[in-house]
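S.K.: Alright, structures below, take your time with them.
Rule-based calculations on the coordinates, nothing more; no lab input. Nothing here was measured: the structure is a model prediction, and the numbers come from that model. Cβ atoms are built from the backbone, for glycine too; each structure is taken alone.
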Structure 1
Amino acid sequence: MLKKINMKTKGTNKTFDDGFEQFILEHCVMKNLRPSTEKHYREITKYSFYKFYDKDTELQNLQQEDINNYVLWLKERDIKESTINIQLKALKTVIKFFKDKGWIDDCIKVALIKADIEEIEAYTDEEISKLLVKPNLKKCTFVEYRNWVCVCFLCNTGCRRSTLINIQLEDLNVENGYCHYRHTKNRKAQTVPISPSMCNIIKEYLEYLPQECIYLFPTVLGEQMKARSISHALDDYNHSRNIQRTGIHKFRHWFCKKSVLLGMDLIRLQKIVGHSNLEVLRNYVNLLTQDLKKDEVIFNPLEDIQRKNKETKHIKLKK
């Protein structure tokens, strides 16, 4: 005798891993999300959640207690709170997919933990000054020269690493001072201004690139650089300039911080750095400028008039 069909039995024979693979197919592949997004979900699920939870467990057996215990397991490990939340955000998206499919109980939730807001690190002006010293073109290698131009470009635009390695020569218009980004995080077309000094740097740099070269910052073989390759290259470049701190994103942080200090409004900054959410950018900039209280004192109107009064008292008239 056949079993009575129950609407609540939908997907009950699926394992967590079966459901996850369908999530990858429908949420990532069919929506045409970037390969890096799929990789992000796979890495977090494989190297974090599956170390705690048996991937072959049927979805009908997933309980809220399993999620709670996973959070406790993460907190016992020696990882930052912000890292824990990154992993929980990924799991939250997967769990929502399962609930939308009707595979698990709708009451199962994934909540992020409270985490201290971490200070955003940017390069100092002193570090940037050292990194911007032009190499001797008669003695340096192409790699050193390319890395220097790359650093100049990052300081000029604050672009992301993925954007940087995808810039092609045809994306540049040095005569009119702008660059078109063909690869952005939110996939929206973006054109950013390039300063006159950066245009001159690029003009000279292009003379060293072979005509068949496609990318602005290629390998020594003229091929497109990988994300890890450009990171390692700039790490080595920093160390060669006796700058121990490294990280491409620190250039972006420095660019945003300096732009605000020089008077750029957030709307214009948003267009240049490609933040889709103005409120996120505002919080981001607030974190970057938290260490500038001394500058607030310098530019405070009362402090300014008091300082001028003191300077006046010290002026000695010639007899």
Structure 2
Amino acid sequence: MIFSDPEIWAATLSMAVPLALPAIGGTFSERTGVVNIAMEGIMLIGAFFAVTFSYWTGSAWLGLLAALICGGLTAAALAWGAIRVSADQTVLGMGINIFAAGLTTFLLNTLFGFNGTPINTPKLPDISIPGLDKIPYIGVIFQNQSILVYIMVVLVIISHWFLFHTRLGLRMRSVGEHPLAADTLGINVWRIRYFGVILSGLFSALGGAYLSIGVLNGFTPNMTNGRGYIALAAMIFGKWTPLGSFGAALIFGFSTALGIVLQGQGISSNLLQMIPYALTILALAGLVGRAVAPAADGIPYDPRRS
């Protein structure tokens, strides 16, 4: 009965958004050869500045634009450190996560006080596509969803097509597999990697904005609650593909939705939420298909030394 209830699938789709978007963004970054574990911090920055500018301007759309700009700038800083300076990408990403957690908490208390963001902050609209809501079962899943849910579905399709069916997507994948060969063919490795990392920042910020002005209209410290790390696992589980990452995000989202539905029925929601993590461990162990990262993922490349 639970699995046939469209409401649980509607909740699954909604809860997959802040996982799928940064997971797809991380796919772009790692496909070009830069490990991005800073998605958690970029999501926090996107969430905070989305709600802040939404309140200041009175427009949730301007808040979303501010989130994308701040997320892109943060990702650019990550790209500069990882690509230009050849810093350790894991340490750099963790540093950004810690910095973002502290910065957003400090700014929240400084700008809004300990009472938090105002309750009258505008949020993005919930919509139903005309005609789609009249389709049995499917209509229930998609009705009254945040507009970012629909944007996510479109971005999943476009991202997969872009990465595997365009010339630029081919160049991004080649840079992540064999940067020296790509450089020999005249491809600017650094430029492609900058593009991939900044693109991941935009997607991650979009996922953070969904939490603060898509689902809610406020910000709380560390409101991402580790979703950036879960998105990293979803990306690996999805084998560094947009469609695979989206499918993995749905598994995580369904586990969370199922845990909420079964609360109070004698089944531990914590036990249910362990399922996607167990599947991820199995995938990494090679028991659910090998998860092989791009060959040059995490390896700095300096064209001046090649």
Structure 3
Amino acid sequence: MNEFHIDLRDLNLLAVLDAVLTEGSNRAAAARLGVTQSAVSHALAKLRKRLGDPLVVPSGGRMVPTPLAASLAPALREALDRLGGALRGVREFDPGTSTRTFWLSSADLAGMVVLPPLMQQLTRVAPGVSVRMRGPGENTLTALERGDLDVALGIFTEAPAAFRLQALFRERFVCVARSGHAVTQGRFTLARYLEHGHVLVAPLGGTGSMVDEVLARMGRSRRVAAAVPHFFLAPFLVAQTDLLLMAPERMARLLAPAFGLELLRPPMELESFTLSQLWHERVQHDPAHVWLRKSIAEASQRR
């Protein structure tokens, strides 16, 4: 027998041989594979030449295996079954039985708004699936590309090359003050807003914000009394002082009851923004990722 090295072209030939061995005829094998009988004969001819053996010969109205083909048959069937099973596992995803762990990155807003309803849904339909969260960072795109991260939640102006982006919801800012604060009584004007100190949330240690940029264009400025890296810290300060905070509305509504906070419409025009989910192109059609992204999108719409 000639030395035989399997390549991708051989897989089709071996699948044809398996069908002929199973069905006992070229015609039945062709029907099973959805090809013509001449295609089966042509594939067998190629494989015979490569292996240096007839493989199957006609006998009593059937195609019977040669000793070589008979010895190959069990291993060939097992190999094709295992390959088919592996492909089905890749192309199918059953959330009800999966024990997969998904990695997400998110800042405070997306985590607070999306994660609780997402976990409620997973508890119901995917009890074995778990989620791991990490904060946003400069290496988010690299982590998505490498597969260390499945989905990133945040504010993205556009999707970089080789990435996909889906908008989840629009969000606007509100001013947050403790219950009973002077600004909650009467008309909330810009002058009254600027009379008080403010809490600035600066996740990356910055010193400015969109609010400060808007005020600068108006020729005004505010006094930032405290800057914190996370929105989770800000309510503790606002609830116990006269400091004011600009925060995303959904987050503020979630925190207000627990901290005794009141929400006010900002006394200046602030642009709304879109929170999105970002992922790498390589997992665009992966069934598990498709399910995850759909679940995140559904969770983001629940209030």
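S.K.: Going by FRET efficiency 1/(1 + (r/R0)^6) of positions 18 and 114 (r between Cβ atoms, R0 = 35 Å, to 0.05), which of structures 1, 2, 3 comes out largest? Don't skip to the end; give the middle numbers.
M.R.: Details: 1: 0.55; 2: 0.85; 3: 0.15.
Between 1, 2, 3, the highest calculated value is found for 2.
S.K.: Out of 1, 2, 3, which one gives 36 for relative contact order in percent (Cα under 8 Å, 6 or more apart) as computed from the coordinates? All intermediate terms of the calculation are to be shown ahead of the outcome.
M.R.: Numbers: 1: 15; 2: 36; 3: 21.
Considering all the candidates, the number was obtained from 2.
S.K.: Given a computed value of 16.2 for mean count of other Cβ atoms within 10 Å over residues 50-57, which structure among 1, 2, 3 does it belong to? Write down the numbers at each step before the final one.
M.R.: Numbers: 1: 13.2; 2: 23.9; 3: 16.2.
Computed on structure 3.
S.K.: Between 1, 2, 3, which one scores greatest on distance in nm of label points 7 Å out along Cα→Cβ at positions 26 and 58?
M.R.: Working: 1: 2.0; 2: 4.0; 3: 0.9.
Going through 1, 2, 3 one by one, distance in nm of label points 7 Å out along Cα→Cβ at positions 26 and 58 peaks for structure 2.
S.K.: Assign the value -1.00, -1.17, calculated as log10 I(q)/I(0) by the Debye sum over Cα atoms at q = 0.12, 0.14 Å⁻¹, to the correct structure from 1, 2, 3.
M.R.: Numbers: 1: -1.00, -1.17; 2: -0.79, -1.06; 3: -0.87, -1.05.
Comparing all candidates, it corresponds to 1.
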